[in-house]
Structure I
C-alpha cells in the first residue's frame, strides 16, 4: 500500500479527474490525500479521500472564489496578468509548504497536474517518485507544434513554423513572473533550474487525457508518455428529464463550470436555435440566476438548467455548442456528436483547432452573432461520421482510469520510468 499525494490547481474539472484516479487507487488498497488551499476541499465527494489544507495565510478560506472569477476572465488581456499572478502565488505557496506537509502525512509518491509545477519540483527535491497528469491539453513542447493555448491550425510550412516560434516567445515573456518563481523554488529545493511548466514533468511517467488521434501529430513524444483518454469515475447511467421531440433538431449547450455565467453567449446560442426551429438544452453549471434562465427561454432556449447529465445529453443531441473544455469534447467523441466550439480561455483555442483538424466539428469566435452560430450549426450536418467512429474506437481502447492506475502502480513498484506500451 502506497500513500499518494495529489497536487493539482484549484479547478473543479482537474479535481474531478484526479478524484477518479484516486478512487481507483483506493479500490486497490492505496491511500490518497489532496494538498491544496482549504476552499478546494468542497470538490471532493469520495469520503475515502484525505485532504490537507495549505496556505492558511496566503490563501485563506473564502479567497478561492475571487481567483476563479479572475480565471474565468483570463481571455481579457488586461486581466491576464492578474491571473498569472494568482498562478505564481499558488505555486510559491505550494513550493514553500508542501515539503513539511508531505513529511507530516508520510507521503511516498505524488500525482502531479501538469498545470501546477510545484508538485513535480517538490517531489524531485525530496527524492520521491511522481507521475505527471495532463488534465488539459499536454504542455509537452515540440518545435513544429503550436502551444496548446494558441488558436493556430496544424501546419508544417515555413511561415506557420515561424508563427509558432514567435507565439512561444510571446507566451514565455508573459509567463516571465512564473519563471522567476520556478527559479527561486529550484534554488530552495536544490534542483536544476526550471523556467516553465514543460520543464517540470515526470521522468517516471506522464499521463494524458487525450488520445493521439485527436492531438496534432507529435513527432517526438516522451518515451514515458501515456495517452489513456478521460479519467472518469464509474457511474450508473443518468437519464435526463427533458422530453425531446425526435422530429426536431436537439442542441445541447454548455460552457463548463468556470464559464457558465456568460449569459450573452447563451442568449446568442438560444437565438440561433430558435431560428433553426431546434430544441435547445442549456446547462450553465450554476452560473446563471433564475431571472437569466427565464430570459434565455424567451430568447429561444427550450430548457435551461444548472446541471444536466452530460453523457445522456450528448448521446441524444444532434450538435453541441461548447467552449472547448477537454472533458466535453472527449464525451462528445464517445457520443459521436458534432461540435461547434467557441473557445474562451486557457487551452480551449488549442482544443478548438484540434476539433476542426480531426474533422469532428467547427469553431467560431466567442463573440460571434446568432446568425453566424446558426450557419455553423447548419454546416455541422454535413460532417462525415468516419472521424467519430475512428476516434471513439481509439478512446474505447485507450484504457482510461484503470490503465492510468496501472501506470502509477508500476512507477511505485519499480522506481523506474514506465515506457509507453510496456505497462506490466
Structure II
C-alpha cells in the first residue's frame, strides 16, 4: 500500500484517537518512594561498575557507556583505520562483523573515546574522507540510564480481564518486542493477557533472576512491555527477542541480533531501550540495519528517561517513531519529569502503567525487599513506547492500513507540544 493522500489521512486520523487516555490504565499508580528511586539508581550504577564488560565515559553532559577494548569501524574503512592504529602503536585484531561494521579488538585496555576523537579529526586524514569509527556503545532498558530519573516497579493487583468489546483491536498484526525477552511462565500466569499471543521459544526467554527468586533490576521488563502492548491492542500478536540482560544492559550487537531475529510477519517493532553515544553521533550499526529493514516495517522507540533534550538512539534516528512520556496530574496531562524531549520526538503518551509482570523479589540497597506476584506498576518512556506500538497495531486493523500508513495517520494529528509530538490516547 502506498502513501496516503492528505484527504484520506485527515479522515482516518480520527481512528488514532478513539481510545481515551484512561484506556488500559487504572487510577494512576502511587508515586514511587524517592528513597526507592535513589536506591534503584545506585544499584544500577553499582551493577555498571561491577560489570567488567562495561566502561563509562564521565564528562558531564556527554556521558555514555561502551564496551572496553573494542572499536567499531565501517567495513569500507577497516584497512586504513587499522593501518593508522598500527602507526600509532596499537595492536588490534579483527573480531567479527555485524550490520556493516567490523569490530577491532585491542590487545590491552585502551582509552577508546580519546582514540575515536583522534580518528574522527579531519586533520588526521588530509585529502581523505573521515572514516566511520565509534565505540561499541552499550544500550540500556529505560528507566536505567546512567543515574538519570528512573525508578523500580511496584507490586500491583491483577489487571481486570480484557474488555471483549476491544478484543479485535490489532488482530492480524504482529509487533516485535526487542527487550529482556519474555518470562517462561508468562502465558500460563497471564492467560487472559498473554496466552496464545506469541510463540514461546527458548532463546527468547528472559533469565529474570540473579539467583534463586531475586530479580535482576530489569528482569521482567520485556513481559511488562508485552502486557502494555496487548492492553493497547488486545488482538495483536507479538514476537519477543532478547536484546538486554536482566540488569537492563545490552549493546549494539545484541540489539542488531534481536532485530534480525524478528519473524518476517512483524510490521511494528517496539524498542523500549536505547542509549546515548559519543558526540551524540548516530550509531553506525543501527543506521545501517534500520536503513535496510523490510519495507513497510515501522520502528517505535522510547525517547529515554534522561529528563533532557539530548538525543537518544535509536529513537532519534530518522524514520524511527520516538516516544516521550507524559503524566496525568491534578492540572491534567503534563510532561513527565523523567522523560527525554526535543525536536526529534514524534509522539507522547502516559508513561505510568500497570501491566503483566513476574514473580520474585527485588532487592535494593538499604530498602525492604519488594515482592511481586505477576503484576506491577512502573513508569517510563519504555511503557509509553509500548502503548504507542499497540495503538499503531489497533489503527492498522481498524482502518485496513499497513504500518507506514498507520504511522502517517497517527502523526497527522496536531502536535501536543513541539518537543513531545502528538499525544496518543
Structure III
C-alpha cells in the first residue's frame, strides 16, 4: 500500500494535499463529460430562439404562437421534474441520464417536421417531458462525489456550460441559418434542429457506459479512495436533514428558495428566448451577425461563473454575494430600454445583466445542497428546479404578447428588471444556514 493510500484509508479528516488530489482525480473523470452533456442540453434549449428568426415567417407563426410554444416546454418539464429525479436515484445516474439525453435528442431533431402551431406545442411539451430531471439529477449526483468545499466550483464548471452554449449556439446557429437554407429541400431552421439534436443521442448512449451510479461502483477508484471519499462525505452530512419527502414539500425554506430560483428563471429565459430578438431590435438584421453579437455576453458569463464561484468557495459568503449580483442584474435590465437602439451600449448593459445573473446560478446551489441528504436532497433539488422553472412556462408567452402588442421589448426588459430585484429582496429575507459559516476554510492559495 502506498503512503498516499495509507493516508486516505486512515484519516477521518484528510490532509489537505491528499484531499485535493482525490477530488481533482474525481473532477477530471466526471466533469468534462457532465459539462459536455449540459452543453448540448442548453444548445438544444436555446436553438429555438434562433430558429424563430426564420421559422415564424416560413410557417406563418405569430410572436404569441412562438412565445406559447417556447413556454409550453416548461409545462412538461415542471410536471415530470420531481418524478424523473426520483427515478434517477432508483435506476442510477448512468441509465437515467442516458435515457433523458437520447429521448430529448430525438425529439429536438424531430422538431424539423412541425408545420402547424399545434404540432409545435406538442413537440415542445414532449421535449420538456424528455428533459425533466436532467439538471436536478446532476446537481444531486455531484453531492455523491464532492464535499461542499469543492462542490461550488464543480457546480460552476457544470453550469458554465450554459454560458458556453450561449457563446457557441449564436455563431453556429447563425451560420446554419445563413448557409443551409434550401439544401436537400429543407429550410435553415430545419437543419438547425437536426444538426444540434444528434449529439445529445450520442452522449446519451455514451453515458450508459461511462458514468457510475455511485462512487462505490467506480472501478477507477481504489478501495482506499472509496473509503476516504465516503468518510469525507459522511462527516459533512452531520446535521443535514434526512427528512421524509413530505417534510421537504412543507418546508418554508424550500418554497422560498424555489421563489428565488424562479426570479432567476425569469431573467434567464429573457436571455435564452429573446436575446437574438433584442439584438435584432438594435438594428442588426443578418443572422450570422446576430449570432456573433449574442456570443459577447455569454463569453463574459463564462468568466464570471468561475471567478465568483471560486471567490465564494474561499469566503463562504453565499447570500451576500447573491444579493449584490441580483441587484447588479436588475440595474442592467432596467437600463436596457434606454439604450436599445444603440448596438454598443445595448450589448454593454446586456453583458452586465448576464454577468449578475449567470454568476449567481452555481453559487445559489450552495444553499439547498447543504440542507438535505438522500431522497430528501433529490426531492428538494427537483422541487426547487421545477418550481423555479415555472416562469419558463408563462414568461415567453407574456413577452411574446408584449412585443406583439407594443411593437418593442422595452416593457419586457423592465419586467425582467423588476423580477430580478424581487429575487434580491427574497435573498435578504432568507436566513443564512449556520452550517455554511462552520465549513472548514481551505489553506491560503486554494484555487
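Readers should treat all values here as calculations from the given coordinates under stated rules, not as data from a laboratory. Model, not experiment: these values are computed from the prediction. Cβ atoms are built from the backbone, for glycine too; each structure is taken alone.
Summary table
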item	result
Value -27500, calculated as helix-only ellipticity at 222 nm (-39500 (n - 2.57) for each DSSP H run of 4 or more, over all residues; to 500), assigned to which of I, II, III	III
Among I, II, III, structure where relative contact order in percent (Cα under 8 Å, 6 or more apart) as derived comes to 26	III
Which of I, II, III yields 18.6 [mean count of other Cβ atoms within 10 Å over residues 224-231, calculated]	III
